[in-house]
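The data blocks that follow each hold one structure.
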Structure 1
Amino acid sequence: MEKIYTLFFLPFLLFISSCSLDSVRENIFKEGENGYNFRESKAAWDDLKKKNGNSYEYTFLEESWTGVGSETTIIVEKGKVIGRYYEAFIISDENGIKTITDTYEETSRKEIGSHTAGAPPLSMDDLYKTCISQYLTVDPDTNEVYFETNETGVMILCGFSPYGCNDDCYVGIRISKFTWK
């Protein structure tokens, strides 16, 4: 009897997985304003990190429509995270002034990752893996999918928002600054 169920559900499972693959394929080839899709960006990244010694700094931005947000700066040297700096803030809707509400810095191997607030201490390679495995795998029929790079092809945005959601719906990676060291 189990074999009959397996044979019955096998075509259904193949249909579901092919839909998922089509969705992922569509998302991977989505081009940002700078003309790079995920695969092209990843290739550019691999080339650029070799040329620049895999040493860089980026700032991960989290922001709400209410004015509450944070920036986490990650410092990577030769592919290893060596520092993480966090700053939480509120932006006044009356005058636009940014008020810092919390900060920390992690500069030793033992400290890095010890705070829960802020973006995790990930390298860009880790972010590319997260992008392709968690954000570009969503169904583009039910989600607006975003992928963007800077001028050189380095990913700065990868995520999605469910259609019909109005406030703070974006899930994903948002890099506000990127510099080579």
Structure 2
Amino acid sequence: MRLFVAILLNDPVKDGLCQAIHELENAALRGNFTRRENLHLTLAFLGETSRWKDILQAMEKVNSRPFPLVVQGLGKFQRGTAGIYWAGIQKSPQLIALQSNLCRELSLSGFSLEQRAYQPHLTLGREVILREDFEEAVFQKSVPPLSMEVRRMSLMRSERIDGRLVYTEIDAKQFD
């Protein structure tokens, strides 16, 4: 199974992100855009593994209280002529602590994780090429800050079904 740990988003946050995705799609010559049901914030990507019970045990060792998550700002990672467009996450000590503690517990359980610094973001579209008249500065201001309370983290499975990427929640750890 291809697994990752994520924060799932509530409907109002998804609504705002889908508005931004729709604007990107309308301005794009091409791109692969994130479907509403796949919007999430990745905490740790584990890749192909059958050790889902070990992941759940590591998740159980991580303590967190509910905390606010604020989606704010838009950006892109440039990849040649195309880009990965994303929505940013406001700096949050609670989010960074959650992600760091989770990765520590997963590493102690023998999982190999990415070593680069955590850069929380929500992917809106990949391989996006926009029309020349697209005004990125206007787009940046088009999405107001969106917020929600994070009350859990979820172990997710990623698979292709009928050519579509589908994410399924396997289990979750609730925060006190």
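If distance in nm of label points 7 Å out along Cα→Cβ at positions 64 and 152 is calculated from each of 1, 2, which structure is the one that comes out at 1.3? Show your work: numbers first, answer last.
Numbers: 1: 3.5; 2: 1.3.
Considering all the candidates, the number was obtained from 2.
Who wins on mean projected area of the Cα convex hull in nm², for residues 48-119 alone among 1, 2, i.e. which is largest? Walk me through the intermediate numbers first.
Details: 1: 5.7; 2: 6.4.
When mean projected area of the Cα convex hull in nm², for residues 48-119 alone is computed for each of 1, 2, structure 2 gives the biggest number.
Of structures 1, 2, which gives 18.3 when Kirkwood radius over Cα pairs in Å is computed from the coordinates?
On the way: 1: 18.3; 2: 17.1.
Of the options listed, only 1 reproduces it.
A value of 24 was derived for relative contact order in percent (Cα under 8 Å, 6 or more apart); which structure in 1, 2 was it taken from?
Values: 1: 24; 2: 36.
Structure 1 accounts for this read-out.
Read-outs: derived from the displayed coordinates by stated rules, not from any lab. All of these numbers come straight from a predicted model, not from anything done at the bench. Cβ atoms are built from the backbone, for glycine too; each structure is taken alone.
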